[in-house]
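The numbers here are math on the coordinates, done by the rules we state, and not lab data. For clarity, every value in this text was computed on a predicted model and none was experimentally measured.
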Structure 1
Amino acid sequence: MKLLVFGQTGQVATELAKRAPDAVFLGRDEADLSDPAACEKAIRTHAPSAVINAAAYTAVDRAEEEEALAHQVNAIAPAAMAHACADMGIALVHISTDYVFDGSGTAPLTPTDPVSPQNVYGRSKLAGEEAITQAGGTHAILRTSWVFSAYGGNFVKTMLRLSETRDALSIVDDQIGGPTAAADIAAACLSIAEKLQADPAKSGTYHFSGAPDASWKDFAEAIFDMAARPVAVSGIATSDYPTPASRPLNSRLDCTETETVFGIKRPDWRAGLKAVLKDLGVLSA
């Protein structure tokens with residue numbers, strides 16, 4: 001598989017590079033997603049057999065003030081990619097988010113459940129999904145949630161940093177979702193790309209998140225327990241921790257279709273967490 005990846009230093013792109021060292025990875029210097037024409041040109045120039053879009057505007061709170069840029073990167077650029085891929089018969093795997101939902105209810109959300117994003121980031125990602133679908137090419141939109149790794153900024157690294165100077169923390173416990181290791185997302189993307197090439201009829205929107213579902217408080221407690229950090233964690237409501245962008249309370253994702261179509265099961269995020277803590281040198285290898 002001749003693979004082209006948009007993204008170079010992000011969490012998923014970094015993990016993809018470990019698993020697909022022969023792939024071509026495009027950073028901002030070669031294909032800035034704020035310039036959709038450059039993204040389309042890159043696909044036509046490299047002529048890969050599959051494309052994975054692991055790049056995005058992910059600054060959820062800042063997006064509230066940078067709506068135009070978020071839309072350009074998360075919607076217009078993926079649209080350009082999708083049209084180029086459709087024209088050339090190239091399979092496209094695109095990473096999306098649980099933020100396309102409004103977060104109501106408590107049942108796990110299926111790929112066909114109604115979407116209603118509650119912030120700029122979510123709306124920009126949904127627009128990207130819609131554009132990819134409308135392009136009509138071979139594609140898989142993979143919605144995921146609560147991504148963590150040893151790289152970049154994420155909840156695990158934030159908790160470890162805070163544990164250096166704090167012995168007690170208040171963490172939101174009414175948002176429920178599936179923490180997902182970037183390594184597992186990367187592996188899923190590669191598997192899906194290969195299977196899409198073989199069977200374009202598998203095109204569609206899918207969910208992929210770690211199991212079991214947990215609150216941010218649950219996740220924090222698991223981090224501190226596994227890392228042997230003596231931090232007391234108390235739960236607070238989302239309303240007690242206001243942010244510029246609203247967050248969904250229910251980020252549970254029903255991943256049944258992903259397992260049925262691609263044979264990819266929900267990964268245990270606790271195993272992913274252990275691997276990340278080893279990568280960070282918190283646990284011995």
Structure 2
Amino acid sequence: MDEREVTPISQEMINLFDDYTHLSLDRRKFMDNLAKLAGSMSAATVAAALMASNAKAQGLVPEDDARLVTEDVAYPGAKGEMRGYLAYPAEGGPFGAVIVVHENRGLNAHTRDVARRVALEGFVALAPDFLSDLGGTPADEEAARPMFQQLPAADVAANGVATIAWLKTHAKGNGKVGAMGFCWGGGTVNNLATVAPDLLAAVPYYGGQPDAAAVPNIKAKVMAHYGGLDERINAGIPAFEAALKAAGIDYQIFIYEGANHAFNNDTSAARYSKEASDLAWSRTMELFREVLA
């Protein structure tokens with residue numbers, strides 16, 4: 001019998017996985033606790049695979065899609081060279097530009113696929129590698145996670161500002177730049193909005209909220225997406241919304257009931273929600289078309 005059938009993924013397992021990937025980073029402890037919930041270590045291994053992202057999963061947009069131009073790029077960062085993945089429509093332009101900020105696994109195949117999806121919507125899409133200062137995203141996602149603890153927040157923000165500056169002058173761009181980010185990238189987009197007055201649209205997906213004292217600095221239109229079951233991140237929503245209201249920021253907050261953290265990541269079978277993902281995506285693209293045209 002398929003062990004996936006006898007070991008369903010419970011919300012308690014998903015919460016445990018979230019704690020592991022964002023707080024403890026202790027895989028041995030995570031697997032031991034997961035085995036208690038799943039009933040055995042072999043069942044826990046299956047459950048962990050279903051909750052984790054699958055870097056080998058087939059993306060929605062092929063890497064060689066003839067409708068797009070794609071390339072690995074390098075550009076000046078705040079302290080050194082930033083690297084990233086660029087995608088834009090093969091015909092037409094100029095286009096508005098969108099920064100696509102990765103999760104706490106770095107610039108992997110999934111994030112590149114998301115950049116291609118954005119490009120097919122009619123934008124210049126740049127997925128920066130925010131681990132560039134540390135040598136770049138490693139092939140092993142488990143090795144990438146702890147690297148994010150070595151990134152000073154000020155350096156991340158400064159590299160974001162440098163990314164905006166590079167995109168504003170790109171030959172295929174129209175000078176207008178927005179940003180979207182997921183998980184760690186969502187928090188990065190929130191923080192970037194507080195220090196980049198020329199960022200026109202900020203779309204954090206289940207990202208940590210910025211310091212309330214910095215919110216009045218935001219000039220971008222904000223659209224924040226959250227999974228209803230994501231208690232860890234959602235705890236910061238009330239203070240964030242209060243600060244946005246007090247500062248008169250143009251914002252929208254959407255909470256997708258029944259959806260988990262990382263609901264947009266279609267390489268994570270246990271947490272992905274097509275319904276929430278599709279709706280959030282359509283709302284996001286509508287905002288970008290409004291602001292970046």
Structure 3
Amino acid sequence: MTRCRVHILRAGACSHPEVMTRRDGSLKPAVFPALAALIVHPVEGALLFDTGYDPAFFEATKAFPEVLYRWMTPVDLPPGETVAEQLPGFGVRPEEVTAVIVSHFHGDHVAGLKRFPKARIFCARAGLDQVRRLGRFARVRQGVLADLAPADINARAVFFEDRPRLPLGPDLSPFEDGADVLGDGSLLAVQLPGHCPGHWGLVVRQDDGQTRFLIADAAWSSGAVRDNVPPPRLTTALLGQTGPWRDTLTALHRLWDRNPALLLTPSHCGEVPTETAHVGD
């Protein structure tokens with residue numbers, strides 16, 4: 001089995017009331033890091049799972065109605081914290097990234113997409129259709145910024161729906177199969193319905209023997225998975241579909257309960273350890 005090295009990177013953060021992410025949460029603002037993963041494949045080289053925030057997010061939210069997105073979820077992006085700026089510390093130049101695997105097209109997951117002009121873009125057809133078809137107000141309401149998509153995305157996109165399916169194995173039950181992203185079984189994209197159209201996670205067998213399941217926004221925190229506490233209906237109905245979202249969270253809770261050694265990794269969880277690297281380390 002082909003195994004990969006995974007580095008979890010923090011690429012900015014946003015803040016909003018905790019109660020918007022789990023229905024028993026506080027009304028006080030909480031900080032939610034935007035996490036991305038650098039995946040080093042022994043043959044394909046450097047790939048990314050999502051990109052986190054980037055200055056392109058601020059450019060895309062200057063005008064009305066897109067500025068509403070920035071007002072609703074204030075963003076903090078310290079100097080040097082974009083994925084593109086961090087990659088050289090891991091010995092990777094942005095132009096060497098061979099693929100970006102997009103969990104979904106919300107702005108906090110694809111803001112840096114244009115920084116990787118030579119990368120294939122693995123994504124869900126349903127997610128890209130949302131970017132193309134919605135009007136500006138509808139896109140903002142659902143967290144999508146069309147300006148973040150590269151102009152040549154149609155030529156570079158490879159859809160999960162078209163990839164061959166492989167069984168995930170008993171350690172990932174109740175999830176049964178995934179889309180074989182690279183064709184070698186190393187990266188399996190798993191549909192996680194509910195959060196928004198075309199929302200997928202990624203299973204990676206790591207070179208340290210552990211299995212990591214990058215679950216994107218199926219939950220905003222590890223605690224929500226452990227406790228099986230979904231966001232309030234206001235959030236789930238605004239962004240996606242309440243029933244499928246809760247079903248997905250329940251399935252993740254069952255998976256965690258059966259296999260607590262699995263590295264379940266939400267994209268905005270402050271419990272997830274992140275890495276930093278510097279040239280010369």
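Using the calculated result 13.2, 40 for Rg and Dmax of the Cα atoms in Å, for residues 167-270 alone, pick out the matching structure from 1, 2, 3. The correct label is 3. When Cα extents along the principal axes in Å, for residues 63-182 alone is calculated, the result is 56, 32, 28; to which of the structures 1, 2, 3 does this value belong? Here the read-out was taken from 1.
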